[in-house]
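There are structures below to look over.
Any read-out appearing in this document is the output of simple, stated calculations on the displayed coordinates, not a laboratory observation. Predicted model, so just to flag it, every value in this text is computed and none were measured. Cβ atoms are built from the backbone, for glycine too; each structure is taken alone.
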Structure 1
Amino acid sequence: MAHQEQTIRVGGTPVQVLRGGSGRPVVVLHGIEGPEGWLAFHEALARDGDVWAPSHPGYGETPRPDWMESITHMAQFYGWFLQEAGLEQVDLVGVGVGGWIAAEMAVMDPSVLRHLVLVGAAGLRPREGEIADVFVVPWGDVIKRSFADADASTEYQRIYGERPVQDFGGERESGRSMAMRTCYKPYMHNPALPALLGRVRTPTLVVWGAQDAIVPVECGEMYAEAIPGARLQVIDNCGHMAHFERPDELAGIVKDFISH
């Protein structure tokens, strides 16, 4: 399916967006891995919707505004992005750190969202387990650990076979630096978020890989408990990056949820 690249200006910041399909708007926020182009997951969603896949500020394709220092700032920015793009009642899908951004957006203004889908979302501190420290492990290992079986993933082979991950430097370094800026203190969570999620009235689905070695399934359970009416769906034989590892299955789950 054809897709196109667009630029949406938010304040003085040009946001790079990949867009494809037609129908109701579906905004997909990528995770800590950064934008990796038009994915099989985007393609599957675009068969039934108008998919918008922006590159986060500071992640290479979109510059970082000088004032942006936190995930809360990122969520405020994306609320502004929806306004500038003329998007209303969107279906918002956030993966990993993108799920954390999406959750904070839902807290700030639930009225702009039609459905909310959080996939392996960061943002909550687990009560018993822990979120893997992705900043002390070589970046290539972080990516590979994000799959239950990276060697069996077509998307992993396609993306990282053509453009291998460098542990330091390279085209993805700006995104890694931005993640450290916004997610390090406190590490990968907002202490206020568990209480604030009680405000959300947007129909919410929480999706997790059963073998997520980055953000434990416990965090998915916590999201489902904290957001009124939310439910958790776990995908077997899947790690943290369900949108890479099980793109068609995840897209089917999302489309089934947002069709109601």
Structure 2
Amino acid sequence: MSRVLERLRLLKRASRPVEPSLPDSARSVAIIMDGNARWARSRGLPVLAGHSAGTRALRRTVEACLDLGVNSLAVFAFSTENWNRPDDEVRGLLDLLAETIKREFPDMGRMGVRVRFVGRRDRCSPEVRQLIEDTERDTAANGALTLWICFDYGGRSELVEAARALVRDGVAAEDVDEGALAARLSAPDMPEPDLVIRTSGEQRLSNFLLWQTAYSEYVFLPTLWPDFGEGPLREALAEYAGRRRRFGAR
């Protein structure tokens, strides 16, 4: 019920003029985890070693979020376009997902983290789908932090599927509004990110949470994802705290 109320609060806020204000701290954070391959190549390691190091960075980041008062963390783990990567890399990423779920997520659950997966599941193996379902069930009652794993996810694809759902549900054209579409997103109860962080120095969205990040603040850091942790997260949160969020107002 609390997530439903939060969603209604956000929709209400978006519908009225908002006075510019200095945010105290970002409670909802999204991260485009970039730089695994460059990290590995700079060390003469295979690409999958960089992805493996990235899972350890995720663990550090989750722990830092718990310490810093962040209550929602969405991470871009695998995009719909990543299927176009070399076959051995894709297979390795799928194997790494299963390994990470088994190795890391039980501990996160004991720390009070609720794990949610956002994106397609039909292209994963039955074993991985079962691991996903088990993890979501086992952590459903946790409330310290919600970790949204965006896997086989694309923002454009999400919006297309939401539009299809409107048609399937027989919603009349005049009844289509932001609320109707938002209710048909992959995870309607995901809080809209206050802050989006992209690592590795790249400055683009890469098809990530296109609807949800319409009024998010962005911080682009040079840190490669496997080196990310509490320090860079604090830096990004501090930069966010010094900005004024206007939501279209002056």
Structure 3
Amino acid sequence: MEIPYFHVDSFTTRLFGGNPAGVCFLYGQWPEDDLMLNIARENGLAETAFVLKDGDRLFIRWFTPDIEMDLCGHATLAAAFAVSNFLGGGSRVDFMSVSGELKTEITDRFVKMRFPSREPVPAAAPPELLESVSFKPIRVLKARDYVFVYEHEEEIRDMRIDTGMFNRINLSPGGVCVTAPGRDVDFVSRFFTPQATILEDPVTGSAHCSLVPYWAKILGKREFVAMQLSARGGTLHCALDDDTVSIAGNAVLYKKGTIFIR
């Protein structure tokens, strides 16, 4: 088996920024789940997207080095970018997924994705989660992920995780998103996953399915520029439209090649 492979940096205009994702392009049928998980582990990236072409339709799945995910923003952006630019996909690339149909539009400026809205609701976090973060949140919410809300951007930028305490919890397939109003953007965030090979996800598109509806209520607006304050950093252009969230960003190709499975 030979698999066309692309390594794309998502939510950035510069190489080595944003969130790197692998994209594997498949035809006809899915390989075994264990094989896709092993490929994701070998790639060593936060997420690898597997895109299957079956007739005129494209299907997508996402694997971390540890598990299969139900939704991933940056790897979907990477997949749409790769299909459009290198596999003849045109300016609209739509995927079928376990989270429903995901529509993307590729322009000269952005890759724009439309994802389901996942509004978070007030929740009680496990004590280990609250003890593992270096600053205590003013509000705790949950959808797929826990959302810890803070007052100041500096708290997000300076956040530290006690991994010994943090890794006592298994939130698979979710994680913990910390967020606050931004100084130069509408809001900022970081994202951490317990018991994961990669503790901090550089830019987490799927987390904005919850962040956007939350900040829409708090800020009284529907369009946002957001920034994830990881070491690599990334910028997301988001909007709320009823039950969907649009998330747009740039992408940069790092490498392309072939994976050989013998």
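Can you spot which of 1, 2, 3 the value -13500 was calculated from, given it is helix-only ellipticity at 222 nm (-39500 (n - 2.57) for each DSSP H run of 4 or more, over all residues; to 500)? Clearly, the read-out refers to 2. For the set 1, 2, 3, ranking by Cα Rg over 2.2 N^0.38 Å places 2 highest.
The value 2, 11, 20, 21, 18, 15, 9, 4, 1, 0 for P(r) over Cα pairs in 5 Å bins from 0, in percent, for residues 59-170 alone was derived from one model only; which of 1, 2, 3 is it? Checking each candidate, the match is 2. Between structures 1, 2, 3, where is mean count of other Cβ atoms within 10 Å over residues 147-154 highest? Result for mean count of other Cβ atoms within 10 Å over residues 147-154 over 1, 2, 3: largest is 2.
Assign the value 1.4, calculated as distance in nm of label points 7 Å out along Cα→Cβ at positions 187 and 211, to the correct structure from 1, 2, 3. It was calculated from structure 2.
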